[in-house]
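Undergrad: Below: a set of structures, written as structure tokens.
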Structure I
Amino acid sequence: MPKPARGGFLPHLRFNAADLPLHAQLYRRLRDAILDGSLGTGARLPSTRTVAVDLGVSRTTAEEAYAQLDAEGYVVRRVGDGSYVARIEWPRGSSVPGRRAPGPPISRALSGRGHRMSRLLACDDPEVPRAFRGGLPALEAFPLELWQRLLARRLRRSGRALLGYGDPAGYRPLREALAGYLATARGVRCSPDQVLVLTSSQQALDLAARLLLDPGDAAWLEDPAYPGARTALQGAGACLVPVPVDEHGMEVETAARRAPAARLAYVTPSHQYPTGATLSLERRLALLAWAERAGAWVLEDDYDSEYRYDGRPLAAIHGLDTRGRVLYAGTLSKVMFPSLRLAYLVVPDDLVEAFRTARTLLDGHTATIPQAVMADFIAEGHFAAHVRRMRAIYRERRDVLLETVERRLGARVRLGPADGGLHVTAYLEGGTDDRAVSHRAARAGVDALPLSRFCLERSRTPGLVLGYAGLPPAVIREGVRLLARALTTGVSRGGRIRIRRAAP
């Protein structure tokens, strides 16, 4: 007869009222003891009365734990005799849960795509604003009370109609509102049927890359470039063709020489990320001519076109396309607020059904309630008013950044174009290591991403990418002060770097 196991076999059990219920905690401790061999086959468990007394719990708690163990086959209960650890037959060659298997660890092989994706740069956005990390708008300026009213009204009007599954292409009224907005504000000529509402611009890039590229296809990518585009293209197995960027944007002629038969070109023509350059009209036309000649696609990422401070907003390449070779991606999350999770992709007519079907295989559809409220926000004129207000706020913050950088950093940097967008690039001359400067800045409490991080080929000019949209003026000034300290730390005695403003 096996010797009974007294309550002392649970000496380290500590109940936590904020965790699982007491009976679940007791069940787990007993189950783990059985799995790791602390309680061997045939061991007699103490009675529920004994467990209750020894652990200071009710007998009902002990009984519920024992009943769960019995139901799952870990113990055998015999009326009038007691509870015993059951014999568990593990399949030959399998490892026992809770026990470390002998020998080297098992290699868990990913697919080829999985290995590629696991080695890519993560697209992590900040949760809270901190100088000078980009990606966050000025959330304190968002008209939250207005949004709350629109949300409550929409729920009253539509009620349960918005609680079911939605159209994979997006909520129809929002697609109509976006088509109208894009036509007037960006010169994008499209029907609502061509608009797909997605959860992020990253999803738009990923979806386009998956549907338009086969593994091994060549794809032009601006260099430096948005890391999310690089991730999407590489995740689809594309062979990246880095294309230099100058003050006129992507060097299209260089790209055509390097890979004339490329399948796709990714561009940010209105405000190149991260340099801030604008793609010239001559190069826009050359890009479209190449796409038509090569039977290729142009993926236009218009991520922050709403914000241009000097002159009128520039029209999108999509408006110049007469052959249906351009896919146009944009986001509402940067203009509104990140947790909204709304973006859009405009696709050619003959690709609409393919993209709609592919969307069903990803996440089905975008949440319908935020789409419905966003449709009202646009249709009633609130969106246009919000963009105007935010443009004024961001212009002021840009001016504060430029003035403070020139005053405090002086001869240490050269500022890139800053006539639009939510960031500016500060170039470091004199052979400065931008990664070292970024590391020192981070230790001082400032996120100034190195320009070299965005480059596929070796960066010709080191620099720092400085986001400012989500930062109040006081935070911007303090951030520049800390950045100046990081730069000073890295300047050798007697070394000087001269400053000049880059041509817009």
Structure II
Amino acid sequence: MVPSVTPPVTPKDAAAVVLLRDLEDARVFWVRRSLKMSFMGGYHAFPGGQRDPDDRRVPSIAGEDAEAAAVLACAVREVFEETGVLLARGAERLSAAERAAMRDDLLGGRVAFADALARHGLAVDPSLVSNLPRWVTPPYFPRRFNTWFFAARLPTGQDASVVPGELESGEWIRPREALSRWSAGECLMATPVLSILRALDDGVSGFAERLAAIPQAERDLHQRIELREGFLLFPVRTPTLPPATHTNCYLIGGAELVVIDPGSPYEEEQRALEDLVVSLIGEGRRVREILITHLHPDHVGGVNQLAARFGLPVAAHRLTAEALAGAVRVDRLIGDGEVMALGGEPGWRLRALWTPGHARGHLCFYEERTGTLISGDLVVGAGTVVIAPPEGHLGDYLDSLRRLLALPRLTALMPGHGPTLADARGKIEEYIAHRLAREAQIVEAMRAGERRIPEIVAEVYREVPEQMHQLAALSVLAHLEKLEAEGRARRDGEAWADPTRIA
């Protein structure tokens, strides 16, 4: 492993609108993003999106602050595109049919939002919305947004509806019901959405003030991300492989917790994780033990420090414990299929799944109540996984992926690196298809006369930067060893060939 030098991603400006229909009942309109979306696909969110350069042209009475006017214009445009609700001065003069035609022209690319408003004599009016805190995507995510949130009441005579495409669905919902679905593992949402729903659950009156009091509001959101009830993500900086810069450490449970993969060897990161554990203990919780998914340094770098600081036992698969002997003390062996029940409400049951391939002793942890999979490095949130023989074995890896597909319910995949994925099954299927496509390319390269691994890499990995070819060579070797075991490749020293094409 080598330290990552991937530069941080600069956040892009965006805006979102918390649309309220009934101030007494506090119903809010939320949407589910399409699973096909590359960013937060399948997540529930509020209507919104990325700022467009053309938003500066939108007619507005927002005053002299051009940046604030453009952000507000972005919010109004996005909520109109996604829900058909027009939050503009003069919108009451338009009939439902006129608004629908205007939206259809906008979505069809036949007119710009600025021109559509000007044509009808409409303008963005700050008095129609209330400002909420701004939230910034954490720096270790592959895509980042600097998002301004607004609240608005549904205008009289209008209603919200979703046109399927980037959004899968939309509905009016009480915050309490949305939070109940989240707790049951029926939906995923980002921290700002969760925070807004919690603030609204105490009533509309004063909810903006309650939201502003949350420490992460108006600041960069770095660590302690609550993905689901009882699922805390605490990314720690590690010497991992690009494009990753952090390893996802998870704290799972309620009154009783386990810590999975405290991977950072860096003192500052270790102290930050220790501070979180201290705060959880201060809330009356008990940390039971540390669990290790596999042996790689970016997943075990902080195990010894955390175990010593809090007197915690460490558990791992037998093969991981043997590989780490003398470096990391493992107190307990975890067997395939073992279930760890964690105390507290509503209860969590982690089933250990032995999933070799990336590493011989690799474990995934499947939470049975919510259908949530902690996947370690078997599947990651961005990019693919390196299979490096002899520790890595591609045949085992594909078998492990297929085993995950057989799980009864998969609602979210929480990887060792990168963001949590709502389309867990789709990502696993994508991984299998990718490996089989690479295998077909390697077989074709051998049939075309490429016999040595560097030659096969140059042919098959043309789209990969040359500095990554050393890692690609490991993957090619893993493929060739699998093909050899199946009788579909033959090794002759450093050369390989397709035996079916040898006279």
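No value in this document is a laboratory result; all are computed from the given coordinates. All values reported here derive from a predicted model rather than from experimental measurement. Cβ atoms are built from the backbone, for glycine too; each structure is taken alone.
Undergrad: Tell me which of I, II gives 100 when you compute volume of the Cα convex hull per residue in Å³, for residues 365-460 alone.
TA: Derived from the structure labelled II.
Undergrad: A value of 12 was derived for relative contact order in percent (Cα under 8 Å, 6 or more apart); which structure in I, II was it taken from?
TA: Among I, II, the structure yielding 12 for relative contact order in percent (Cα under 8 Å, 6 or more apart) is II.
Undergrad: Between structures I, II, where is Cα Rg over 2.2 N^0.38 Å, for residues 389-436 alone highest?
TA: I
Undergrad: Comparing I, II, where is mean count of other Cβ atoms within 10 Å over residues 293-300 highest?
TA: The structure with the largest value is II.
Undergrad: Out of I, II, which structure matches 92, 64, 50 when Cα extents along the principal axes in Å is calculated?
TA: Attributed to the structure labelled I.
Undergrad: Out of I, II, choose the structure whose coordinates give helix-only ellipticity at 222 nm (-39500 (n - 2.57) for each DSSP H run of 4 or more, over all residues; to 500) equal to -12000 when calculated.
TA: The correct label is I.
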